[in-house]
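Novice: What follows is a set of structures to go through.
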Structure I
C-alpha cells in the first residue's frame, strides 16, 4: 500500500506541475529485484526543472490552520520509501524511489 500512495502522489504532482497546464509525457520505469524483494521506480519527464527534495519538510507539529499549504505529499513519500533521489539530466527531471519489502 505504501508504494501505491507514493506512486500516486508523485505522478499526480508531475502531471499537475511539470508542464504548467500544457500536455507532456511521463515515462515510468520499474525495476524489481527478488532477493530481497525491492522495487525501484523512476519517473522521467521533460517538464520544467524542479527538485521536490530541495524544499523544507512541513511543520507537522503545528495545527492545520497554521501550516503552509504544500509539501505534505512529498513528505509522506519520503517517509514511506527507503530511498528517494532526484536529478535533472539531459533536459529531464528524473525522480527515483526505492522500496524493499519484507515478506513474512
Structure II
C-alpha cells in the first residue's frame, strides 16, 4: 500500500494519511476507475470485513470535489471523528460551524 500511494515528493505517506479519503484509499489498494466505474460491487474481487469497530463520533459534512451547482452543499460525507485531523479536508478545521458546516451524528 505504501508503494502504491507515495506523497507528492515520492516518499511513503505516514500511516494516518495513507487512506485518508476515497482517492487515497483507492490508490493504496491499487483500485483503478476503469475496473469499477458503473459496475456492481464484486465480493470475489474485493472483500470488506466487518471487524465490529464502532466510531465514538461520526461527523456528517459536505462531499469533496463536487462541482458548483451539482449538489455540493448536500451532507453526504461521513467521517470517523477520531480520524478527522488526517482527512484531506478536516471537517472540524478552524472556522467550521456545527449545524452549518457539519453535524455530529
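Novice: A value of -7500 was derived for helix-only ellipticity at 222 nm (-39500 (n - 2.57) for each DSSP H run of 4 or more, over all residues; to 500); which structure in I, II was it taken from? Before the final figure, lay out each step's value.
Specialist: Numbers: I: -7500; II: -2500.
Structure I accounts for this read-out.
Novice: Identify the structure, out of I, II, from whose coordinates log10 I(q)/I(0) by the Debye sum over Cα atoms at q = 0.14 Å⁻¹ was calculated to give -0.72.
Specialist: On the way: I: -0.59; II: -0.72.
Going through each structure in turn, the value belongs to II.
Novice: Thinking of I, II, which structure, once distance in nm of label points 7 Å out along Cα→Cβ at positions 40 and 96 is computed, gives back 3.6?
Specialist: Traced to structure II.
Novice: Okay, next question. For which of the structures I, II does the calculation of distance in nm of label points 7 Å out along Cα→Cβ at positions 24 and 48 return 1.9? If you can, show how the numbers build up before the last one.
Specialist: Numbers: I: 0.9; II: 1.9.
The value was obtained from structure II.
Novice: Here relative contact order in percent (Cα under 8 Å, 6 or more apart) has been calculated and equals 23, so which of I, II was it run on? List each step's numbers first, then the result.
Specialist: On the way: I: 32; II: 23.
Among I, II, the structure yielding 23 for relative contact order in percent (Cα under 8 Å, 6 or more apart) is II.
Values in this text are rule-based calculations from the coordinates and carry no lab data. Note that the structure is a prediction, hence the values are computed from the model and not measured. Cβ atoms are built from the backbone, for glycine too; each structure is taken alone.
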